[in-house]
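Just so it is clear, none of the values below were taken in a lab; they were calculated from the coordinates. The model shown is predicted, which means the values in this text are computed figures rather than measured ones.
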Structure I
Amino acid sequence: MNDNDPEIIHSGLSGVITRDGITVRVDIYRLAHEQEWHLDVVNELGTSTVWDEPFDSEADAMAAFEQAVADEGMETFLDGEDADTLH
């Protein structure tokens, strides 16, 4: 890590999740000097789905992931014509 690189804090809620035969990596993180958390979901091909707005807490970020799965299914994170990459 370079001295100019920002320090990134990763949430303990981050991790690999498999549902309905689809595996994604859920990354919840923040910069050390910030309070807001960011959510990034990466599929098996490395395609990233990033939420535009930050979250007040890591739990809020995880809840947004869970809500996306409940509303759209894990398929929303797959590559393809209908893949949605921003939330």
Structure II
Amino acid sequence: MSGGACRKASEKVYFYLDKEISGFRRWQIKRHLRKCGGCSDGYDFEAHFKAAIREKTAVEADPELIGRLRAFLSEHGSDDALGK
């Protein structure tokens, strides 16, 4: 593929992975990845890397903390607690 298209796709790969771009941009990048083996390989690496980090760093919240938060929200109302 052209260097410009690859550069644009690589600049947006994290936004693509995190679904932080418009549907049209996602479509453009997806189309580019299907056609460009080099970018597709890079995307696959980044996707696996992010998944591994997410899996290894997943931490469950302390049940006591969750209980305190629920009590607070119930006492103050969720809209009040969020400053609405």
Structure III
Amino acid sequence: MKPAEARRLAEQRTIEELITAVQHLSEERDPPFEVFGADHGHKLTHVLLAMRIRELLDTGKPMNDAYREVMAGVREVLRNE
């Protein structure tokens, strides 16, 4: 996972565009715009994270705050306790 790719997508794409990309990637098809990643699974991860960030941006939250909030959630999930 590359958090910078999720951030880039959240900054550049609308929620509707991201939803379309998820649909394409879920069917193992290429999305209608460029998403960087090793395979469809990595790309899907980036788009799903971008959607979470974009949703916060659309509520008026600043990018840095939205990005930190989503990534803190990811760290919490990954913590092995």
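A compact table of results
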{"read-out": "Given 89 for volume of the Cα convex hull per residue in Å³, calculated: source structure among I, II, III", "value": "III"}
{"read-out": "Value 36, 16, 16, calculated as Cα extents along the principal axes in Å, for residues 17-56 alone, assigned to which of I, II, III", "value": "I"}
